[in-house]
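Chemist: Quick heads-up: structures coming right below.
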Structure P
Amino acid sequence: MVREITIPQDLKEEYPFKSNFLLKNGLKYHYVDEGKGDPVLFLHGNPTWSFYYRNLIKGLQDNYRCIAPDHIGCGLSSKPEDYEYTLENHIQNVVDLVEKLDLHNIRLVVHDWGGAIGMGLATRMPERIKGIVYLNTAAFRSKRIPYRIAVCKIPAFGEWIVRKFNAFAYPATFMATSKGLSKTVKKGFLLPYNDYQTRIATAKFVQDIPLSSKHRSYGTLKEIELKLKDLDVPKMFIWGAKDFCFNLHFLKKWQEIYPNAKVNIYDKADHYVIEDEKEKSLQDIKLFFSTIS
């Protein structure tokens, strides 16, 4: 049995939010729900959790209702062993949350694998989406994968090193940021992934990257990709140029899909772009949101 993750006192200033849960088939799907106004839905990737968006939530909650779920297996959500950690299931969980909270006029913010999950939501419920912010992410098929991540996909071995040695979440605390993280912030990122049992999703997310048509999530991703051009809402890209994973090649692909989208490239930022450029990213997002009627 995986023990409940609680926020220690020294992290409550960084992450002061009340916990909310959607119960699904005996599982607890955790989400933050702060502020009032049109909803902003933040979707994280791997190996982060809603903690990644804490500064944006604090900066936007006076004017918007900020909602940030933790995907099953991540953050403060349940971490079951007997669960299908697939793109389809992650999308359905978000769809269920949107329906439960009756969210409309959603400003969507996505990062990393949250891009595929978020675009899964957006292409299925386009009438509820008002605008989208993309942070170093993808939602289309690609065979590009860095060697250091490909190692974590090796059958049996990859899951073992990720779960035994935290070989995904821990390296990200220095590989995914150009400016570095404080000791407290590092602790926050790693808090939910503190032993073999709690690291299951960080391993399963890597395994769920569909590099061939035989992969179980390939069809889901293909369906999303084919519908991307139908999303007729304002879009903005905030991109850390130093990202070794979702590099500028991915941004170029996005620009081919959305040639009229606003693009902000942060030359000194890495994959954890809103950590490396906290104030700038918040101001750019505030300005973008203010232009959406």
Structure Q
Amino acid sequence: MASLKALKNRISSVKSTQKITKAMKMVAAAKLRRAQQAAEAGRPYAERLNAVMASLASKVTIGPNSPRLLAGTGSDQKHLLVVATSERGLAGAFNTNIVRAARRTADTLTAQGKDVRFYLIGKKGRAVLQRLYPGKIVHQVDQSHIKNVAFTDALEVARDLTARFEAGEFDVAHLFYAKFQSALVQIPTEQQIIPVSLPANDQAPAGATAAVEYEPDEETILAELLPRNIAIQLFRAMLENAASEQGSRMNAMDNATRNAGDMINRLTIQYNRTRQAAITTELVEIISGAEAL
């Protein structure tokens, strides 16, 4: 049985931990509001631009003169999985869920005989992927210096990915991130960003059916907008991740605070019982000594 001093020290330690988790929950809640507003504000533009790309691509005949970001390399052997995670932990299952989704896709592609590589945004997914897929990580983007996500950060990553695609390092790029739904729910999401994902015939973009003439032609417009679309989709993923991270951290710290409270209650009961047992033992010894006299 633990001594009274040991129990008292442990109660004090758990109370200190509870103060830290409570403070982290409050900080995450304050950051969540701004991050959620940014993520929700970025969705309409990203979704509309993606729809425009799909609409334009469906009207273009893929040929030798088509942009490579649309037509692809003509092969789908080499796949690059762009896994966006956080730079810091203590965020519940946020990073684990994203990495798990990437692992499922990697295992499926590997079973099909494809060559899979990983491009990491954030460091929290590196340990698991490095252990399970040694030598498969081609690059990691360090975002530890970033306080608030900016479009320039996504643009830099988009330019690097485009350069690697033009150099023939991969044929298809998949983006993995967590879509923010609420502080309790963050949905791991996969999206093909290179080349642009064309809709199926029965899933053609809805909209006006009137004939539209483009000036300049569709190929020229696509060549200009495709690189920007990659940057926009990356920017949206970073914003969604920022909100999801804070929501998951707030929920995790709330659970940790309540668990610490439960532990303090249990330790306090144990401390009181141990103290009462010690007092009872002393009283018995005193009474026994007095009767012996």
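No value in this document is a laboratory result; all are computed from the given coordinates. None of these values were measured; they are calculated from a predicted model. Cβ atoms are built from the backbone, for glycine too; each structure is taken alone.
Chemist: A value of 33 was computed for relative contact order in percent (Cα under 8 Å, 6 or more apart); which of P, Q is the source structure?
Modeler: Attributed to the structure labelled Q.
Chemist: In terms of distance in nm of label points 7 Å out along Cα→Cβ at positions 134 and 150, which of structures P, Q is highest?
Modeler: Q
Chemist: Another question about this same structure. As an exercise: mean projected area of the Cα convex hull in nm², for residues 94-165 alone, calculated from one structure in P, Q, equals 5.5. Which structure is it?
Modeler: Q
Chemist: For the read-out Cα Rg over 2.2 N^0.38 Å, a value of 0.91 was computed from one structure; give its label from P, Q.
Modeler: P
Chemist: Quick check on the output: -10000 is helix-only ellipticity at 222 nm (-39500 (n - 2.57) for each DSSP H run of 4 or more, over all residues; to 500), derived from one of P, Q. Which one produced it?
Modeler: The value was obtained from structure P.
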